[in-house]
Structure P
Amino acid sequence: MSAEITPIPRIGDDAPDFTAITTHGEITFSNWQGDDWVILFSHPADFTPVCTTELTEFADRNNEFADRGIKLIGLSIDSIHSHVAWVQNINEIMGTKIPYPLIADLDMKVANKYGLIHPGESSTATVRAVFIIDPNRKIRALIYYPLANGRNVDEVVRLVDSLQTTDSNSCATPVNWNVGEKVIVPPPKTEAEVEERLNSDHEKLSFYLMKRDL
């Protein structure tokens with residue numbers, strides 16, 4: 001299994017398109033995505049303990065993502081036969097059905113498009129990664145984890161909420177922000193905007209740091 005390693009796609013880049021076999025049949029990513037947000041996540045290998053807990057957690061919370069207009073799709077450099085067997089095994093041992101597709105990527109073509117092979121960590125397994133992709137197929141955020149450390153799905157949900165909130169409300173979100181909390185008012189770019197903000201009913205910590213309710 002070898003392929004040319006390409007750079008990791010960056011925030012703001014177009015999400016690389018691909019056609020691949022998945023547990024839901026062959027897909028072309030751009031067609032499958034449609035007008036939805038997507039979370040594409042990789043796991044090192046099928047039938048491994050940390051990955052099993054992660055796939056189960058994503059499955060158990062699939063409706064939370066669906067409610068936000070998000071499709072989930074997983075990937076590792078395993079065969080479709082391994083994926084199908086593992087999905088059945090997860091249902092048997094965890095009582096969880098995996099509702100989202102898993103990409104079979106034995107030739108590493110998709111993994112290399114997304115920069116998921118880190119030879120310093122492993123040349124035969126994908127690192128744990130999360131790509132949040134918006135309906136325009138732009139990469140909006142990415143998170144990478146080493147092989148031994150499971151990711152935090154709460155943080156993935158929080159990050160999605162933050163992205164969708166800032167998109168809809170022309171604002172930013174502060175540290176540890178969660179839905180329902182105040183957001184950050186964009187800093188002023190002119191003296192007139194400084195005056196406008198100082199005369200507003202925002203929570204004022206400084207002329208450049210203000211918060212407001214949505």
Structure Q
Amino acid sequence: MEDQIVNNMPRIGEKAPDFEVVTTTGTLKLSDYNQGSWVIMFSHPADFTPVCTTEMSAFAQQKNWFADRNTKLLGLSIDSIHSHLAWVNNVREKTDVYMDFPIIADLDMKVANLYGMLHPQESTTAAVRAVFFIDPKGIIRLIMYYPLNVGRNMEEIQRSLIALQTADECHCALPVNWKPGDMAIVPPPKTLVEMDERIANTEYEKVDFYLAKKSLNN
């Protein structure tokens with residue numbers, strides 16, 4: 001079982017495995033939901049648990065921020081649709097936060113197994129806190145895993161999404177701790193001619209010919 005889960009873990013750059021499931025907003029097929037937009041799919045261990053409630057509420061509160069960046073949210077846990085609905089309603093009643101994005105009822109663990117969300121050393125009955133960034137072409141672009149007892153960082157999830165979209169748009173790479181407004185990495189030269197051109201270039205901020213940065217505002 002453990003080897004099967006490891007082998008099933010999708011990798012960055014691969015097509016996101018498709019599925020059709022029951023969610024809190026109705027039946028959903030990933031390839032249809034993903035059509036023309038980014039999708040951030042995230043799992044949580046269980047409904048009616050404290051850390052998960054803070055995380056899912058945070059996603060709900062930032063739903064419009066993600067929508068403004070052509071990104072849809074998709075939650076998951078290994079609970080029934082009835083549990084999901086009761087939890088969503090309870091959170092709305094107690095905190096006035098409405099988790100109205102679709103949450104997959106993965107009671108048979110179909111999606112959890114398909115995406116390697118079950119880590120036996122953590123739990124065999126609860127999904128770890130996985131995050132999958134899927135681009136509009138259905139390609140997995142970034143994967144994050146958190147243990148059951150540590151909540152995710154919403155600021156990092158948002159920063160990562162902006163970074164992926166910026167790198168795609170500007171055809172560049174981004175340095176450590178990059179955030180909007182910072183300089184981007186210029187791809188390194190691949191020939192001697194390109195190296196000499198890079199050395200002669202006065203527009204870039206250069207540490208050396210292989211490490212140069214440029215402003216994205218120009």
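A short reminder: the numbers here are calculations on the coordinates, not readings from a lab. This is a predicted model, so every value here is computed, not measured. Cβ atoms are built from the backbone, for glycine too; each structure is taken alone.
Quick look at the values:
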item: Entry that produces 0.20 once FRET efficiency 1/(1 + (r/R0)^6) of positions 10 and 202 (r between Cβ atoms, R0 = 35 Å, to 0.05) is calculated, selected from P, Q; result: Q
item: Structure from which 2.4 was derived, distance in nm of label points 7 Å out along Cα→Cβ at positions 58 and 138, options P, Q; result: P
